[in-house]
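Each reported figure results from applying straightforward, stated rules to the coordinates on display, with no laboratory input. Keep in mind it's a predicted model, so treat the numbers as computed, not measured. Cβ atoms are built from the backbone, for glycine too; each structure is taken alone.
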Structure I
Amino acid sequence: MTVHFIGAGPGDPELLTLKAQRLIRACPVCLFAGSLVPAAVVAEAPPGARVVDTAPMTLEETHAEILAAHAAGQDVARVHSGDPSLYGAIAEQIRLLRRDGIAYDITPGVPAYAAAAAALGQELTIPEIAQSIVLTRVSMKSTSMPARETLENFARTGATLAIHLGIRALREIERVLTPHYGADCPVVVAYRVGWPDETLLRGSLSDIHARVRAEKITRTALILVGPALGDVADFRDSALYDPAVPHVLRPRVRDAG
């Protein structure tokens, strides 16, 4: 018996990996967080499968479902939104599985920031504009952040920020980031990426709060901040395809003219 932690991606069932789909179709027990994972993602669980929405359940209650499946010799599809390695709350589940000698594996999924960039139709790492992405969150009512992992410290790098769980802290985010990025810095709020009601709000640090309030977005949103999110046209081409820059697969410098 194995517990399969499965990354369901941001919401679009077509963004499931082939492996994720195969496991969901094969497991007689499927546990998923219905507040973050659409029912369509687990709709292909096998006939007669036990499909449980764990959104209202505690860790202990969820683990009890796994223990029952283990006693019956049934594999479990433990389906999480996005990629389970990022804010997937799987570490505490794995700790219990190891304690009880239950086998597990992890199938990665499409993370929200990647799906948001695809929906926006742009690259997040633009030569000489931004080459780093910081995946972070704000504390709010969730677990506190480590002392040195602050928005201000990350902002000093000028990197593109992908801020999770922070939609209710937009005012604080604006206050902290504006001195480093400027009031006109582009911001995108990606709400329920991959769901039928997906919404992408573009704005700046100075006006994104008003835009979000107008749309009444209060949860399930990713905040992207950084100059790479703007209408950037003046940047140099990547060296990857530059004929004047040799590399291991193109060792000879070609005449660009």
Structure II
Amino acid sequence: MSLDLKAIADELLTARLDCQPVAPITARYHGLSVEDAYAIQTLISEQRLLRGERIVGYKVGLTSVAVQQQLGVSEPDFGLVFASMEVRKDQPLDSSRLIAAKAEGEIGFVFNRDIEHADITLTELKSAIDYFFPVVEVVDSAIADWKITLIDTVADNASSGLYIPGDSRYSPDGVDFAELEIVIRGEGVNVAGRGAACLGNPLYATQWLVRKMVSLGRPIRRGQLVLSGALAPMVPVVAGQTLQFDFKGLESIAVTAI
């Protein structure tokens, strides 16, 4: 079967719009590369932009070493964050917009300047952070039963769904992001994690992302956000239930699915 990347992009876009998953694309389109997957991601984003959507930032995925080993990769991946993906903290989560949602507690960063250097140091990165905030990312997959490979998830915009930011903004000065703690509770759910689970430190994941985007000619711009990756294992989102994400020393975000 020839590799028609636009046809694959259209299929994934339709799956998202209809909330109907499709079989893994890697099982049906042999020979796809990671570069092909990012090309598919770009084709989908171009269609979303033509529909009037707007890119507000990026998300880092695969920041868990265990998940990287599971998928046979040695670095994270990334996806685009659109304005349409934001959900207010006090707004119930509409499950009808999702296929098989799961939720992760993360740290989001917003930048005070454009980042133009592919060799940006950690010191420079810290000075470029305007503020950070706790955020719940609702990940979702257009691939049936989450049977994903790296190529499947990259093509599907790194399995992005929605995101719920906290209400408060925090200065990064003096914060040890590796030691930030989170506890997630809900019906049958009680898990904990900390910043070190995110590639060793959410700042390291963010540094990887901003360097990657400069190398691709798509640098992070002032005011854009980065969702830096999960601090704890993702948990399922179930209609009629509430998940409580407690970010120690910061704030709590309750996610109620309807």
If Rg/Rh (Cα atoms, Kirkwood Rh) comes out at 0.94 when worked out from the coordinates, which of I, II was used? II
Quick check for you: by FRET efficiency 1/(1 + (r/R0)^6) of positions 84 and 116 (r between Cβ atoms, R0 = 25 Å, to 0.05), which of I, II is greatest? I
Note: P(r) over Cα pairs in 5 Å bins from 0, in percent, for residues 12-51 alone at 6, 26, 36, 25, 7, derived from one of structures I, II, originates from structure I
Across I, II, FRET efficiency 1/(1 + (r/R0)^6) of positions 4 and 156 (r between Cβ atoms, R0 = 35 Å, to 0.05) reaches its greatest value in structure II
Comparison of I, II by relative contact order in percent (Cα under 8 Å, 6 or more apart) - largest value held by: II
